[in-house]
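S.K.: Several structures are given next for inspection.
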Structure P
Amino acid sequence: MPDHIHILFHLSKNEALAKVVEDVKKQSSKWMKLQGVDNFTWQIGYGAFSVSSSKVEVVKGYIQNQKENHRSKSFLEEIEVFMQEYNVSGYDNQYFWE
């Protein structure tokens, strides 16, 4: 998607989530520059959610069909529905739209 990505990965108990996100952002930014995309930047914030092992295949399917899913729902709508569906409260949506 042009405005966001979904990444599904197993996070080791020995690795900090912030460090993993930092590494993904750094390495992907370097890759984009190598591809000739000079004005690529990541926003400061990010969202991270745990997934039970019983739902991994569902999440994989969702990620593989992102393009189709976003024909009917924007990223903003996706986040808002997700936050409501899973009773996530107290989040500041400004971090999704920097």
Structure Q
Amino acid sequence: MESDDPKGGAAHASKFTDAQKAFILKQGADGVPVAEICRRAGISQATYFNWKKKYDGLLPTEIKRLKFLEDENTKLRKIVADLSLDKEMLQDVIRRKL
């Protein structure tokens, strides 16, 4: 899977499903120590807190929808950038002809 990363890097697919991420975050909400959760899941505490910041309180279906909307937003931003560049080039051509 390729990324729209301007640096050309490939997107790293998570080995965790949305349901697994939600379950891991729920354990933290239930009072299980973060270090224990991370040890069991095989993730770093940084990963846990990144997930918590992004997905805390969301159901697996909501996580999936959020990812879809983020991807769609990225594509639309790229389209807008391309169209803006086209507009600038066309305006430049018009200015030169006048």
Structure R
Amino acid sequence: MEYNLDNLIKSFEQVNQLQQEAVRNTLLVCEPEINDILRLNLKCAKRIECILDMLLDVAFDAQVLKLFKQLCRHYYFIDPQATVFYIQSYREIWDMDDNVE
């Protein structure tokens, strides 16, 4: 299969559109949940970790990352070890500064 520049550009545009859609859908689902957790000071680890997992998938986005950090700050006082795990996972997946030598 031969790739030309136009096909590559179209492919990148499609990937970008899919990423943007994933961010929108994640925010649509997670933002109200996070607001409830923070407002009501909820401590359900399973619920929080489910949301952190969803956020982690698209944490390349600044708005998602902001919510991820807010929820991690809340969760730290519930389960510090689990919170550290999520922060390390974020760094391994998305923190490009650590990957530069």
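Taken together, the values in this text are just the output of simple stated rules run on the coordinates, not laboratory data. Everything numeric here is computed off the predicted structure, so don't read it as measured data.
S.K.: Using Kirkwood radius over Cα pairs in Å for the comparison, can you identify which of P, Q, R gives the largest number? Can you show the working numbers first?
M.R.: Working: P: 15.4; Q: 16.5; R: 15.0.
Going through P, Q, R one by one, Kirkwood radius over Cα pairs in Å is largest in Q.
S.K.: Of the structures labelled P, Q, R, one was used to calculate helix-only ellipticity at 222 nm (-39500 (n - 2.57) for each DSSP H run of 4 or more, over all residues; to 500), giving -14000. Name it.
M.R.: Working: P: -14000; Q: -23500; R: -27000.
Of the structures listed, the value fits P.
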